[in-house]
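Bear in mind these aren't lab numbers, they're just calculated from the coordinates by the rules spelled out. All of these numbers come straight from a predicted model, not from anything done at the bench. Cβ atoms are built from the backbone, for glycine too; each structure is taken alone.
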Structure P
Amino acid sequence: MRLVQTIFLSLCLIPVAFGSPNAQRLKPVDLELAFVVDASGSIDEEEMALQRQGYATALAHPRVLKAIKSGILQSISVAYIEFAGFECTRLTVGWGRITDKKSAQEYGAKILAAKRNLCFGGNAVSEALAFAAATIDANKFEGTRRVIDISGDGPNTMGEQVELVRDAIVKKRIIINALAIRRESMPDLPQYFRDSVTGGPGSFVMKAKDRRSFAEAIRRKLVREIADRTPWPENRRASSMN
């Protein structure tokens with residue numbers, strides 16, 4: 001429990017990097033994008049392989065690469081994070097810069113080669129979001145936009161209240177988008193993600209029928225996230241703009 005509380009507290013206390021003296025030493029990119037991926041007990045080895053392949057394939061897709069090239073800096077930075085139960089979140093593949101097909105394929109290969117962290121027991125969504133926000137603050141990149149891209153097939157079942165974590169993250173000008181993976185026992189999951197998980201201007205939820213259609217859903221989601229130019233409101237609560 002101490003780990004979750006420490007990460008959550010850091011969200012409230014660590015200043016936003018924009019405009020800080022240290023920001024001048026960071027590598028500029030159009031977007032800092034943290035993939036937060038469900039690796040809980042509801043996902044077997046075949047589904048895990050399909051899920052990872054989906055991200056690897058999507059990153060190197062021509063439409064995604066075209067979206068990256070449409071940016072002013074023509075580059076994005078990404079991190080691949082997997083989460084499961086309490087204190088099971090880990091940075092599976094660290095932050096890397098994507099500028100072209102070669103760098104996208106190299107990063108995708110790292111995702112596919114990573115060992116699975118066998119740690120189950122539920123869905124610590126709030127912990128995963130807090131972890132992602134902390135690593136965005138700590139990385140060596142400075143994006144004009146900062147986004148957490150979470151995918152999963154279940155709600156938060158442990159740790160801090162996810163709405164509180166979401167609001168703290170959005171206050172740091174980090175957008176949270178979600179991909180809800182269809183699960184017959186949870187037909188209201190997309191609405192749950194809209195109400196409790198996503199936040200920030202232009203934030204959205206997409207749906208995937210199953211993990212076999214994961215690559216297509218991730219590709220569409222990536223293009224939308226990279227191409228998005230929704231401005232932050234100056235006089236409104238960003239967390240209300242779902």
Structure Q
Amino acid sequence: MGEKQNILITGAASGIGRASALRMAKSHHVIVADRDGDGAGTVTSEIVAAGGTATAIAVDVSDGASVRAMKAQIESNIGPVLSAFFAAGIFIRGVTGEIPEADWDRMMDIHVKGTFLCCQAVIPDMIAANKGAIVNMSSDFAVMAVPGAAAYMAAKSAIYSLTKSIALEFAPQNIRANALGPGPIDTPILKSGRTEAEYAKAREAFAENLPIGRLGQPEEVAAVLDFLLSDRSAYMTGQIIHPNGGQLMW
């Protein structure tokens with residue numbers, strides 16, 4: 001990915017998505033996509049103010065019509081997308097026996113269906129160009145067990161499996177697909193469902209238990225994304241990479 005490209009990033013209005021958009025916009029045109037259209041516009045304004053180029057698009061990744069409309073807008077106004085990071089996600093806590101059906105469905109729709117629909121949208125451009133790189137947002141939780149996160153864990157495991165399928169199916173077209181599996185990162189999604197006091201306590205617990213001794217920052221995950229979308233990782237596909245402070249080692 002040496003030349004300037006159009007990079008599509010979903011969930012780009014906050015957290016890891018925002019940090020990734022800001023980093024990638026230093027050398028590429030970033031399509032800042034998020035359900036929060038105003039938030040996407042704010043990030044786009046930050047990029048432009050820093051001398052970069054970006055386009056804001058409001059999209060609900062769980063809705064096929066919305067994803068198709070996003071793709072049509074990109075085709076008409078921007079051009080082909082050969083690099084993408086699908087980071088849209090939510091976190092709802094709950095043990096298996098107590099998760100409401102609506103919460104389970106929402107988790108699967110945004111994470112799994114949303115990632116699938118977005119991958120489907122960009123793969124034709126990549127096939128036509130005979131090259132492409134996709135990075136999907138998974139999690140440490142895809143491959144480890146923690147209490148109170150059954151729906152999230154199931155969704156993130158499904159994203160990793162989807163990523164491996166894409167990597168295998170489209171390797172002949174020179175399309176790579178990898179997953180990011182971050183550990184605890186200081187983002188709004190980690191804070192969600194916690195009061196300020198609860199989050200402060202959680203931060204202390206992470207600092208005490210993580211080998212590196214602190215929460216990760218969104219910019220540190222964005223740096224790994226930069227690598228995975230670049231030609232420096234040209235021989236990597238079907239992998240899950242864990243920027244996690246040592247929470248999971250294997």
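Highest-scoring entry among P, Q, by volume of the Cα convex hull per residue in Å³, is Q. Given 20 as the derived value for relative contact order in percent (Cα under 8 Å, 6 or more apart), which of the supplied structures P, Q does it correspond to? Among P, Q, the structure yielding 20 for relative contact order in percent (Cα under 8 Å, 6 or more apart) is Q. Computing Cα extents along the principal axes in Å, for residues 64-127 alone across structures P, Q gives 41, 24, 15 for structure P. Which of P, Q yields -11500 for helix-only ellipticity at 222 nm (-39500 (n - 2.57) for each DSSP H run of 4 or more, over all residues; to 500), as computed? Attributed to the structure labelled P. Out of P, Q, which structure matches 2.8 when distance in nm of label points 7 Å out along Cα→Cβ at positions 168 and 208 is calculated? The value was obtained from structure P.
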